[in-house]
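Structures given as structure tokens follow.
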Structure P
Amino acid sequence: MIRILFFDIGYTLIDESAVWEQRCREQAQTAEAKRLGLSAADIRREIERASAERKPQYRTVVEKYRFREVAPYRHAYETLYEDAPRVLSALSQKAALGVIANQADGLRRRLERFGILSYFTCIVSSWDVGVMKPEGRIFEIALDRAGCLPEEAVMIGDRLDNDIAPAKAVGMKTVWVRQGFGACQTPRSQADTPDYTVNCLADLPALPLF
């Protein structure tokens, strides 16, 4: 029996599209990027390539071009996916909801700002526990805090490398939400093939998870 559904945050519940558009623009405006003739579109393509190759998305680009001036990630540009509140409300009637995410400090404040904090009974952020996905330990911490076995939990996220593969490795069920840069990825083996795949949050309630 499934007792808890864990969600990733970026490009799963929170739309980061505007964040990355701004970040690529800012990076393209640096003196280093201008000397290299890099446009915002060029930088975005490199991020997509890194994601497809299962490499750290922005760090790979920074290291490739040896950027010393790095455009910041601006949380102010984040928006909540329109379907998120309705989907979370529906799913919370069937199971507990949680979060397992690589996030900077202040995740609870951001979730509260978006009006969805109250849906979650267990929130595990890499900032708070000092462990980042895809390390299995962060999933084990979340399961321990939720008081449930791996087979009683589902991980819902946008990335095969950070969400699907490590969650499957600890014994959780998985749902891949093909949004954002993670949609550039394709399964390589059974180890990172999700149990279910959806193209948006609105498709989640119809899955036979329960």
Structure Q
Amino acid sequence: MSDATFEQSIGDFLDAIASDAPVPGGGSVSAYTAAAGMGLVVMALEVSVKKADDAAPFADFIARGRTVIAELKTGLVADIECFSTYMATLKLPKGTDEEVAKRKAAMGAAALTSTAVPVAAAAHCVEGLRIAVAARAICRPTIMSDVYAGANLLEASCRSILLNVDANLGSIPSQADRDRYAEAKAELLREAEILLVQATD
């Protein structure tokens, strides 16, 4: 799945989004836009470091930003795969009590994964926003609009990614897990909102 996702052209990816296929969907598309936002911030750092007196801070943030991009690419594929797995569980047989129980357990496990994946991706968005805040302080004024654009994409993508938590939370069997992921979602949204202001205001 990963090779197929990243070997296609941007045009093909956009066409796939606009098709009647269930994937790529909101989570994977939002991971893509988040990676693009992080890319803009990294670009601003790469441009600014060329005329900086001290390259060390730039090098650290560039490395961290590239790690975020890599993690979001992984999250994009993981979102596609976990949704595909969840859809497969819906097709499991349910003719006997044993089959019904196995299907229910598989659906619960798939829902848990389908919640964990967007929470992890949203956490990478928040890390990207931390880097954007740092970039605002050290990047050249002439490229600051790219930092702002990147930060806005990261925050909007974070919110969009976390919509999948709402979609899957009710299907998670454990109340403790539901509470844990609901709290994680709320904290990520809160932090992303604060960091966006710090990166762009």
Structure R
Amino acid sequence: MIRPAPGVAFTLADDGDLRTDRAAVRRVSSELGIPPGWATVRQVHGAEVAVARDAGDLGEADGLVTTIEGLPLAVFTADCAGVVLHGAGGVGVAHAGWRGVVAGIVEGLVHTMRSCGVDPERAAIGPAIGPCCYEVGAEVRDLFPGFEATTRTGRPSIDLRGAVVARLGAVGVTEVEVTGPCTFDGPGTFSHRRRRDTARMAAIGWRPI
């Protein structure tokens, strides 16, 4: 597990499949000192953001925000970027794949936090597929001007986490920590592209009590 700051955690493969394994959720929660009931969403690679007032499934969305102390928020990743934002009085998390980034999930998360009276001050971005390995079509690469890249095998790719950092900066969040390896070839991670299964890591954010 990667814990870059208070109220932030990114799990790794050794922590288990956090999307389906309730025992793994309880184990991780115990290690972090948070309740085992998390607020989650059914991720659809869009820009919808839910406001959480209690634990449980909040429906289709790719981001969550809460102002409630101690309530964990989680999204699940296996190549997409998990993003956690903190500000005085609240926290937000987002699942940011290329479709979500283009749709505006980063901006939507920041806007929803501000509409709840929370000004996001700092962000953490966890493990995600890197430009070394993120082969995409030219039509996708064209959607990321300034973040075009080439894989190690010479195929078109994009710098997904770099694009998230830039979009955060454009809406006023400039304190950003990027942590963790490329999920495709880094150690100890789940990768949908590499494994072709449904195992998922978690990006978890909460307001410490």
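A short reminder: the numbers here are calculations on the coordinates, not readings from a lab. Predicted model, so just to flag it, every value in this text is computed and none were measured. Cβ atoms are built from the backbone, for glycine too; each structure is taken alone.
Ranked by percent of Cα pairs over 19 Å apart, for residues 73-168 alone, which of P, Q, R sits at the highest value?
Ranking P, Q, R on percent of Cα pairs over 19 Å apart, for residues 73-168 alone, first place is Q.
Now, a different point. Given a value of 11.2 for mean count of other Cβ atoms within 10 Å over residues 89-96, point me to the structure among P, Q, R it was derived from.
Going label by label, the one that fits is Q.
Here is a follow-up. Could you tell me which structure in P, Q, R was used to calculate semi-axes √(5λ) of the Cα gyration tensor in Å as 36, 19, 12?
The value was obtained from structure Q.
Comparing P, Q, R, where is mean projected area of the Cα convex hull in nm², for residues 9-104 alone highest?
Q
A value of -28500 was derived for helix-only ellipticity at 222 nm (-39500 (n - 2.57) for each DSSP H run of 4 or more, over all residues; to 500); which structure in P, Q, R was it taken from?
Values: P: -10000; Q: -28500; R: -6000.
Working through the options, I get structure Q.
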